[in-house]
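Next come the structures, one after another.
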Structure 1
Amino acid sequence: MSAVPVFTRRHVEEAVSPLRALEAVRDAFVAHARGEWSMPPKVYVTNYPAGDFRAMPALGAGHALLKWVTSFPGNSGRGLPTVTGVVLVSNADTGELEAVLDAGSITALRTGAAAVLAAETLGRPDAGTAAVVGAGVNGSAAARTFVARGRAVSLWDVDAERARRVADELGAAVAPSLEDALAADLVVTVTPGHELLLADGALQPGQHVSLMGADGPGKAEIAATELARTHVFCDDWEQASHGGELAAAVVAGLVSEQDVTRLGDVLDDSSAGRRGADEITTFDSTGLAIQDLAIATAALERVGELELPSLLLD
């Protein structure tokens, strides 16, 4: 009988700091860009309008991963988490199960890391202000990562009390209004994606926006025509063009694959990033299994240091 370590939310957060998460996610983007890590397509099992289930596999660094995770935006009104699920990590050479991890905490860490990584990579070098729109679990993670990087950040949320509570916890500020938040040099949007935040002409020269909310079919935080007038980057073309911000712009013929650069290629120095101080950059994030694998493997590095529960298997 073998004992498989189980990382609860608390254990994942103890094992992986926001700074370690950003480092791990950066390395995963580069490994994927170089073809060292592989990632079959994400599978959606939809039950709209309630929400959806997602199966996300990845292979890299001697491990295989499967993430089974949900996204049910209406759960916040029920006192339930929006994101739940499990991450299974196996040995890529033997197939043996190595760990079971809470999916919600891994999702939050990698979402925050990817949002800030994109902002710092694609934003202006002299960017002075940063804001996060959406103070839920993943928005809070993005704000926490900004703070860990030593950058002042403001928060805005439709629930003003939640924004204030998270800001107080992190030592961040509360944006006076949605318009103020969206005017920051570096903007991260982490909303359910059911309503447009950025209409035509909303973005100003030099801004960067990490668009994290539109991670499934029919979701959008920015108008397709507004997205098309920016320099667009994405985490993965196949995912983003079918289930991200890019989907509507692609269907409308406003954007093609040749117009979009993968963030991993910029980090790998094989493609250019921002081309000038006045350029508007956007990052379309749909969430990648390689990012989950990055956080999971970072957690496994600490397995001998934590008091973890275990799952007994024959």
Structure 2
Amino acid sequence: MSHRIMETDYMFSANGIRPWHGLGTIVEKAPTQKDAIKLAKLNWKVEKLPVFAKVDGKSFEIEDRYALMRMDTKYCTGMVMDRYEIVQNNEAFSFVDDIMKTEKGAVRYETAGSLFNGKKIFLLVKMQDSKILGDAVENYLFFTNSHDGLNAVKAGISNVRVVCDNTLQMAMKGATRSWSAHHTKSVKSRQEEAIRTLRLATKYIKEMPVIAEAMAGIKVNVEKIVPVFFTKSELETDKTQMTIQKIIAISKEKDDLQNFKGTAWGVYNALSDVISHPTGKSQFRSPDRRMDTFLKGYSILGKAQKILMAA
């Protein structure tokens, strides 16, 4: 399927919010780890199995090559070498629990699920809210793990500007939006990695308002700067030209951006608005991008931020 949720994938979404692509289960209250792993149908394991080849009617084992197999469906998710270490789904939940562990109670999951027949899983939990230039921003910690042998375990932050439900993803030198988490075996090392992850997440959340204030003080010519966000080949398409006009219109006309009209912050939010709510002809409308880009972030936001900060 084009939306990357295949026939053996599933997901849930908490607080009555419909999941991506309208698939999966909607629950009213964010569940804890025990229920979340069941709701997302992630209670399966992956095993590393030897690989055999058949040549001239004879079978033999291929040295130092293993197949990663999802054991409930017997689907091969990838090929790896002997040193590859599997991080099981329940370990992913435990890692996130270690990151978010507080005295206030159990960690609750906003959403979780799998993509590509289990090659990739994702978990999302709510962090502390923050304010940027007077607007409320919801911060989410995401954790992604792959069973394809190609991608690293990754944790990071996604931010949503509540007033218009825009996804904001700031690129910062001192606190990047996402980082790789080590595949760890012992509880001690996992907890150490969790502490590091939480420290980076907290730093990121604290630095976001500083970047926003700087962008709010930068005056820009909207018509001239927005096309610079796109490549030469993109500018030749009707979709991109329509997208540019939408960004310009939103930055000039949207009520909640009037205080930032003609500023880098206003333009950045207009771009975020178009990405978060694509309509009509737009390169951001493709449904198969929504989940991955919410977690990884649109590269154009980082590019636009650098251009706007240098304006």
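Derivation of every value follows stated rules applied to the coordinates shown; laboratory data play no part. Everything quoted here is computed from the prediction, not taken from an experiment. Cβ atoms are built from the backbone, for glycine too; each structure is taken alone.
Among candidates 1, 2, the computation of distance in nm of label points 7 Å out along Cα→Cβ at positions 153 and 257 that gave 3.9 used structure 2. When relative contact order in percent (Cα under 8 Å, 6 or more apart) is calculated for each of 1, 2, the greatest value falls to 1. For distance in nm of label points 7 Å out along Cα→Cβ at positions 25 and 89, which structure out of 1, 2 has the highest calculated value? That would be structure 1.
If FRET efficiency 1/(1 + (r/R0)^6) of positions 49 and 97 (r between Cβ atoms, R0 = 25 Å, to 0.05) is computed to be 0.30, which of 1, 2 is the source? Attributed to the structure labelled 2.
Structures compared: 1, 2; top value of percent of Cα pairs over 29 Å apart, i.e. the largest, recorded for 2. Could you tell me which structure in 1, 2 was used to calculate percent of Cα pairs over 14 Å apart, for residues 145-216 alone as 63? Going label by label, the one that fits is 1.
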